[in-house]
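Q: Once you scroll down, you'll see the structures, which are given as C-alpha cells.
Each value in this text was obtained by applying a stated rule to the coordinates, not by laboratory testing. Values in this document were obtained by computation on a predicted structure and should not be read as measured data. Cβ atoms are built from the backbone, for glycine too; each structure is taken alone.
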Structure P
Amino acid sequence: MLRLAEVALFLAPFGLALAWWFAGSRASRTLVWVSYILLITVGGSIVYYGLERSLPPAAAYVPARLENGVIVPGHGER
C-alpha cells in the first residue's frame, strides 16, 4: 500500500501538468489568474513554514527520547 502511495505522489505532478496542458486553450483568464495566485500562496506558505520551524543558528538539535515512559520530542538547545 505504501508503494502505491509513493507511485501516486510521484505521478501526481505529471497528471496535473497534463490536465493543465489540455485545459490551457479552453481555460478562462480568471481560472489562469486564480491558479497563479494559488501557486504563489502555496509557495509562500512553504517558505514561511520552513523559516518558522527552523532552529536558530547557534542551537544544537537534541533528538527525541523516552523518559519514564513518555516521549520527549526533539528540540533545539543552545
Structure Q
Amino acid sequence: MKTLVIGGTGTVGSQVVRELLARNVTAQVLTRSAEKAKGLPDGAEAVVGDLLDPKTVRSVFQGVDHVFMLNPTTQTETH
C-alpha cells in the first residue's frame, strides 16, 4: 500500500509520514522543493511536483493507493 502525503514537510504532515512509516506503509511526500525533501525521515520517498502544474499533477498520483491532504483554510480563501 502506498500513501501520498501532500504537505508532508509541514507540522502535521510530517507526523503523518512518521506514523505511516511506523506502520510499514510506503509513504511518498509531495513537495515543490527538492531542498525540503532532504529533511524527510528515512524510508520516506520524495515526489517533486506541483499540483498547479499540469505537467506534473498526473504523474504524482501514479501507483498511489491513498492520499492524505490537509488543506489550510482562511477567511480569504474562496476557491
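Q: Figure out for me which of the structures P, Q the number 0.80 belongs to, where FRET efficiency 1/(1 + (r/R0)^6) of positions 26 and 58 (r between Cβ atoms, R0 = 25 Å, to 0.05) was derived from the coordinates.
A: Working: P: 0.00; Q: 0.80.
The read-out comes from structure Q.
Q: Name the one structure among P, Q that Cα Rg over 2.2 N^0.38 Å of 1.09 was derived from.
A: Matching structure: Q.
Q: Looking at structures P, Q, which one was distance in nm of label points 7 Å out along Cα→Cβ at positions 10 and 66 calculated from, given that it came out as 1.9?
A: Source structure: Q.
Q: On to the next question. The value -6000 for helix-only ellipticity at 222 nm (-39500 (n - 2.57) for each DSSP H run of 4 or more, over all residues; to 500) was derived from one model only; which of P, Q is it?
A: Comparing all candidates, it corresponds to Q.
Q: Of the structures P, Q, report the one carrying the highest value of relative contact order in percent (Cα under 8 Å, 6 or more apart).
A: Once relative contact order in percent (Cα under 8 Å, 6 or more apart) is worked out for each structure, Q has the highest.
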